[in-house]
1. For which of the structures P, Q does the calculation of distance in nm of label points 7 Å out along Cα→Cβ at positions 82 and 242 return 4.9?
2. Here FRET efficiency 1/(1 + (r/R0)^6) of positions 258 and 426 (r between Cβ atoms, R0 = 25 Å, to 0.05) was calculated and came to 0.40; which of the structures P, Q was it taken from?
3. The value 6.1 for distance in nm of label points 7 Å out along Cα→Cβ at positions 74 and 186 was derived from one model only; which of P, Q is it?
4. Comparing mean count of other Cβ atoms within 10 Å over residues 226-233 across P, Q, which structure shows the greatest value?
5. From which structure (P, Q) was Rg and Dmax of the Cα atoms in Å calculated, if the value obtained is 22.3, 65?
6. To which of P, Q does the computed value -23000 (helix-only ellipticity at 222 nm (-39500 (n - 2.57) for each DSSP H run of 4 or more, over all residues; to 500)) belong?
7. For which of P, Q does relative contact order in percent (Cα under 8 Å, 6 or more apart), calculated from the coordinates, equal 22?
8. Quick one: Rg/Rh (Cα atoms, Kirkwood Rh), for residues 90-329 alone came out at 0.97 when computed from one of P, Q, so which one is it?
Structure P
Amino acid sequence: MDSGMKNLPSGTRVFFVGIGGISMSGLARIARNYGLIVAGSDMHPSERTHELETIGIEVFGAHSEENLISFKPDIVVHTAAILPGNPELEYAKSNGITVMERSVFLGLITKNFQNVINVSGTHGKTTTTSMVSLILLASGLNPTVHLGAELDAFKGSVYLGSKDQLLVSEACEYHRSFLEFYSTIAAITNIDYDHVDCYKSIDEVIDVFAQFSEKISADGNLVIPAGDKNVAESVKRMPKIREALGLPMPHITTTGLVGEGVDVYGCEPDFAADNIVFTDGKAGFDVLYKGRPYTHIQLAIPGKHNVYNALTAIACASLAGGTKEAAQKALSEFTGAEGRFTIKGKFQGAMIVTDYAHHPSAARATLDAASHVPHNKTWVVFQPLTYSRTQVLFEDYVTSLLPCENVFFDEIFSDREINPGTISSKDIADEINRRGGHAEFFESKDAIVDRLRSCVAENDMILILGPEDIRSLGDRLAAME
């Protein structure tokens with residue numbers, strides 16, 4: 001392992017392009033905690049940028065080379081979403097300033113810790129990472145945590161704990177970012193076809209998760225779901241990759257429901273859930289470890305998918321020294337990260353729930369979770385994320401949303417693609433209706449509000465699914481109550 005952040009001595013000046021983003025603002029805080037001098041730019045002033053300023057981080061309100069001339073950075077960090085031609089990146093490159101993608105910078109951070117838990121997977125990363133972190137904190141450990149969403153317990157997206165002992169972080173496969181991250185414990189929650197702008201097929205996605213194993217330490221651990229065939233295929237490809245680096249396979253810990261994985265691995269999951277009982281949509285279940293009673297968990301968040309997330313979190317935390325008592329306590333109190341089945345309030349007596357479920361598989365899981373929560377009618381508001389994903393996964397969008405009682409579509413949102421003019425949310429709505437479903441398309445959020453006002457009644461549920469652009473409608477509706 002190289003020296004990581006020790007290559008960035010105290011006083012190194014780091015400038016973050018797009019510092020107001022969830023991940024970037026968290027990295028800025030961690031960097032400052034290490035004694036680096038931090039500044040950044042963001043075109044969208046927000047509560048996050050204001051909070052950065054209150055702790056002494058200078059935030060410029062526009063992208064300009066003048067910002068770098070003023071700040072004089074040693075390193076400029078940017079996300080994959082920053083488009084070519086950005087004046088700050090162009091200035092940095094032309095003036096010999098080190099330019100570093102966000103994942104590379106986070107990769108440096110991971111290499112400075114003795115123990116690193118990286119949670120990867122197509123779905124469930126934020127929830128599982130949050131669960132791991134809270135179990136470790138309840139166990140008396142002191143991790144530094146980097147999340148892709150805000151958590152009430154942290155009052156933000158990071159927890160500034162130990163500087164070199166234990167790090168817990170999300171590890172996203174977008175643009176192969178997670179290939180930069182060193183792990184002593186890695187988890188894969190699941191593998192599904194997503195980020196179609198980066199990967200041509202599910203096979204490419206499976207392959208990149210196999211490559212993710214490159215950075216797991218020689219004596220490291222890998223936590224995987226026993227019942228996920230795509231994950232199983234990825235694991236099959238890992239020995240060749242590890243052998244080429246002179247590394248043995250990591251120790252594998254499996255998770256799942258009792259009976260899962262027997263056909264794939266020939267045995268029950270190491271951490272298995274049994275006797276699952278749902279109360280108001282929230283699962284209570286026994287956890288078995290290698291067939292023996294381990295603990296009982298009562299979740300405070302709904303959905304069967306969160307049983308899987310909890311098992312992965314328990315496995316990761318236990319490998320890092322977390323206790324079963326802490327798991328029981330932390331998971332019984334965990335009410336979710338921001339944007340993950342978040343109850344925002346009420347509108348005309350109906351419960352407002354927002355969720356980041358922009359992918360068809362995530363939408364199915366969230367709709368299933370909502371179906372177990374007592375209420376009358378469900379009114380789904382949905383916004384797809386990115387044109388390319390919507391185009392490639394069009395059939396999946398239709399089939400996942402077709403069963404909805406009522407689904408109202410906002411137009412596709414994308415902050416990193418130009419509208420090709422060949423796909424619209426209206427196309428999904430029209431196809432759902434052609435197949436006998438109940439969908440409507442709206443050209444503005446005002447129109448969606450007016451439609452909800454005309455139909456929503458007491459004890460209904462308004463389920464708002466998609467990126468932050470549409471989830472903000474939840475706050476707007478709650479403010480109107």
Structure Q
Amino acid sequence: MKNGGLHGFSNSSSYIFALKKSFIFIFLFIPTILMAQENQKLTLDELIKIAYLNQPALRMSMMEREIIDNNVKSSLSGWLPQAGLEADYFRYFEQPVAIFPDFNNPESGAVQEVRTGVPFNSNLNFFLNQSIVNNDLFRAKGQANYLRASAEQNLELVKIDLNVNTSKAFYEALLSQEEIRIRQEDIQRQERQLKDARSLYEAGISDNIDYKRASIALQNSRSALFQAKEQFQVSMARLKELAGLPRETQLELDYDLNTLISQVQMDTLEGVDYERRFETQYLISQKNIQEAELAFSRRAFLPNIDAFFNYNIIYQTLDGSQLFNTAFPNSLAGFRMAFPIFQGGRRNFEIRAADLQLRQLEVAQSELQLQINREHQEALSTYKSYLYEWKIQGEIKETAEEIYNTISLQYEEGVKNFLEVIQAETDLRTSRINYINALFRLMASKMDLLRARGEIQTEEI
């Protein structure tokens with residue numbers, strides 16, 4: 001026998017040994033693979049795609065779209081022929097009585113009571129019905145496309161909110177992450193300063209004031225770092241919630257700060273287009289639905305006309321055990337009409353109510369335009385304010401870096417004291433954090449401005 005694979009083992013002990021090695025390999029590496037799957041490094045676009053798949057609010061909106069679509073199909077199905085089968089079985093304990101004239105002497109005016117039918121009865125009825133004129137079906141047909149459009153537009157609004165909220169949560173988490181990075185760099189620098197100050201103190205070159213000041217600055221920085229890390233955990237929890245990720249997911253943010261900075265500016269002179277806002281499109285769909293409702297109320301005078309065909313099989317007998325031995329079939333076809341003559345003025349009242357509801361939507365459309373104008377102006381002003389602040393903070397940061405570098409060199413040469421170094425370092429840290437704050441607030445305000453203009457790009461799902 002040739003050696004090769006499992007078939008190459010010469011005895012059962014070798015086979016068992018190989019299986020043990022395989023199981024050991026599986027048990028060792030499967031947890032590693034699973035942990036690798038839980039550790040995810042994701043960009044903002046990837047997080048938004050995951051949110052499209054996992055976010056409960058979005059999934060509920062998708063289900064609502066499917067519900068509306070199925071309701072529309074259910075309403076339109078009334079145009080198709082409706083077929084059914086009815087059956088019953090009953091027994092008379094006291095048979096009905098019919099009153100007939102005295103056929104032997106009709107002119108006498110006398111009558112006679114005659115019991116009719118038989119005790120045991122059964123009826124099987126097959127029916128086929130086709131609507132020809134039906135106001136409810138006309139309304140369903142008139143509203144079908146607008147109901148579907150409104151469901152799509154409502155879903156799009158949820159997707160837009162999800163895009164904006166996820167992006168802002170992403171930027172908030174980045175802000176905490178960048179603050180942690182800045183404070184960690186400060187702590188490394190302050191630890192070196194503390195070490196230098198202690199060496200000078202132990203060598204008798206300086207007193208313990210510089211050493212204590214360095215110690216206090218380091219403790220304050222460690223406290224601020226702890227707070228920043230806790231805030232980062234809160235931001236990540238918010239981000240996971242929006243993305244629909246489980247709590248135990250180890251999430252890392254993948255981003256390029258320079259790329260984000262290059263994309264932060266946008267045209268502030270562009271106006272707002274009402275038609276691009278899905279709120280406007282949704283309200284237009286609601287108006288179209290209400291117009292179809294008004295037309296339905298105005299058509300309430302129309303009769304309902306149906307074509308029908310019935311085929312009945314009647315079973316009757318005096319003996320219940322022989323009920324289905326004899327059948328008496330009958331069939332008929334024809335047209336059925338139901339015409340409203342007087343309804344107490346209900347049609348007029350319904351027309352007025354439907355017309356008022358339509359006028360309400362027209363007023364709501366004017367109100368929506370005012371609201372969009374306000375939202376756009378607020379978002380634009382906020383964006384421009386943060387853009388100005390970001391540029392100012394950038395200049396302040398550069399100045400603070402120059403001051404700190406100069407004072408550090410002067411301190412090493414003995415020109416400046418340690419207190420000035422700490423003050424310059426504090427100014428540098430504050431300017432760097434203010435710059436990062438302004439940058440990410442600017443990114444968040446850009447999302448609000450894009451939403452106000454109706455320029456948020458979403459993906460089909």
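Just so you know, all these numbers are worked out from the coordinates, no wet-lab data involved. Treat the numbers as computed from the prediction; the structure is a model and nothing was measured. Cβ atoms are built from the backbone, for glycine too; each structure is taken alone.
1. This figure was derived from Q.
2. Q
3. The structure behind it is Q.
4. That would be structure P.
5. Among P, Q, the structure yielding 22.3, 65 for Rg and Dmax of the Cα atoms in Å is P.
6. Label of the source structure: Q.
7. Answer by label: Q.
8. Of the structures listed, the value fits P.
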